[in-house]
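As structure tokens, here come the structures.
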Structure I
Amino acid sequence: MKALGAVAEIICVLSFSIAVPVYGQWSEPINVGPPINSATQERRPSLTPFSDMMVLRTGRGNSSGLFTSHFTNGQWSELQYVPSIGNPPSPIAPALSPDGNEIYFSCYCGGFGDYDIWKVVYDSVSGTWSDPINLGPNINDWGGQGAPFVSYDGQNLYFIEHSIRFDGLVVSHKVGNDWSYPEWTHFYFASAQNVSLTMDERTLYFGQAVPGEYWAVFVSHKDTNNNWTVPERFDEINNYGTPVYPRVNADGSRIYFSSENMGGMGGSDIWYVEMTTAIEQDLYIAETGFLSVYPNPSNSRFNFTVNNGGLNYELTIYDIAGRKVVMFQTDNTSVSWDCTDSGGASLGSGVYFARFNYESTSITKKLLYLK
């Protein structure tokens, strides 16, 4: 436990990042199209960090429950039924782990009380999903736990809880193979029905019932003091119908959702909007020249861009335990890191931190490497 505490302390120091809330212009909704959508109702999409796998709730033929699809060669594959969590029981609100090998879901199917959160695990050898596994008493109690969301680095589990412990959005942290006792987040999200966050966990989208409108999507950002801003209506989606269950991708450039009244192919289709013009708004950009890292997550290389040459800055990469991996000292406007250490050895998948130092200013970015 002391070792875990030391690691947590290091991570806390490294990840105080001054995030760059991203605003911009968004496209009109785009229909995901077949084979995801059909004449049935497709709802509650969840994606992996690279948006290369989707799980959703729908029905096909005599099967009703959760289905998966993979994005390969520029298109989504035919939906594959997950029989171990079919009907019955009736799962709702699925959430994928970052590697796509676990599906979390809420279900009224026994356990500790009302709705519990469960998961199934994929066995690559047999090509099948496990029987449902209850997440246990730290997460579940006799109240209702639902609408899980697994952070894109796999370290945090967000869900909606209505019990004697909490009412609203809570978060639990990964500790070994278990999840910690949940913590309440903020009263802003007490009435949220589901949540989705960007990889840096500083931009949050959620759906909420609105009197006279049935449903609307809202967005909140963490400011430079690490406080959540007052949620604003995300009318880039709301203006087109009644959107539900928003899911933002890792870098915040695309948001998937389901909608019943926008036309399309059936009762409820899955759509997305994507950012067409990004506007970075952060006073620290002007002071430091640090601009962005792309792509993030990445499966091979991270590219860092500095918009003002001649700064003589340091860019240091750390692993999740706080160990220095490699350091760049340069005044170049761009730096590329190929996910190797200072000796050229390839590194394993996981969370890393990039720390930008210029004079007295230090900014840290969380990186997700998935090879």
Structure II
Amino acid sequence: MKKSFYFAMLTFAALFSFSSCSDDDNNGGGDDVTDPGCYIINNGNWNGNDASLQYYNLTTGMASSPLCNEDIFVQQNGQILGDTGQDLLWIDGKLFVSVSVSQKLEVLDESGKRVRPFYSFLTNMAYPRMMATDGDKVYLTNYDGHVYVYDVATADSVTTYSVGSYPEGVSYCDGYLVVNNSDYGACDGDASISIINLADGTVREVKDNVYNPGVQSVVCNGTVYVVDGGNYYDIAPSILAVSPREGTVTSLGIPATLLAAYEGSLYYVNASWNYGTSAYDYSPLYCMDVVTGEINEFLSANTMKNVNSLSVNPETGDIFIGYNGELGSLGCMRIFDADGVQRGLFDVGYFTSGARFETK
């Protein structure tokens, strides 16, 4: 029952999220992935088998094709990526790519070519979701209630941790993993935050102030910030602050659905479904100084209309914002500098999960 509800929400969102993304500076095409750049992971349509993987060259401003039959994965491996490209982690010259509905984890080189056979999860409800790294290991959440661990250097499977119900987002912070256990949006009291002490393997489960934590999870100034999705009806999504060492979860009382972090700044936007108007409401993009608590509007609500992903280049602070396309069409991504000036625009696939930059 939980699974049917969740995917119904995704389908419902897909039907009502659309925009037109065209501009004179739109760029397309492929280029050498040895240049400085980033990767774009696109969900695709649920059960559409049209997830795609792109490369964007930060020097030339050119992007590879967003189409699932032309993307870099197809070009390198001769087959499509699969159904629902969930997350991508780029570390040590490798790309770890989770493909949720296809129930697999791909390990690729920087060109998008497989470096080993993919890991397959075929047991009931074993859907791989989000990833984090401490530099030596990759940590992957899975709906079967576990975090799977892989060695970065060898890409070998190492171990697993048992966590809560339907884990989604995960972050690494100062020797701890923070895992968002969504309980599949059931909102029946089983949602929680799992805090894993990687030094001794102990797992602490926290339910205070936790209602429905999802995929959004970022680290900023030693604190993990998580989006709690509410109940999609009368309880609004909000930002939670998690202190891993203390094992505490605090609600900031700030409505948000997307998060990104850069140095001491937390960027957030609220794009929630309004049942009264049968449409999405879009807030401005805000920037909060996590030390002082000062909040400023960074981009207008009109600029955020139909936003679907939010990412920040850790080297430059440039903000990559993904937008849904019109029904049945591709989306786009706009790049804004630290002053809020748009400096780039390119096409992405269906329902992009956002830009992924090299992890140091």
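What follows draws every value from the coordinates through simple rules; no lab data is involved. In this text the structure is predicted, and so the values were computed from the model without any measurement. Cβ atoms are built from the backbone, for glycine too; each structure is taken alone.
Have a look at I, II and say which one yields 18.7, 54 for Rg and Dmax of the Cα atoms in Å, as calculated. Only structure II yields this read-out. Comparing FRET efficiency 1/(1 + (r/R0)^6) of positions 52 and 212 (r between Cβ atoms, R0 = 41 Å, to 0.05) across structures I, II, the highest figure is found for II. Comparing mean count of other Cβ atoms within 10 Å over residues 44-51 across structures I, II, the highest figure comes from I.
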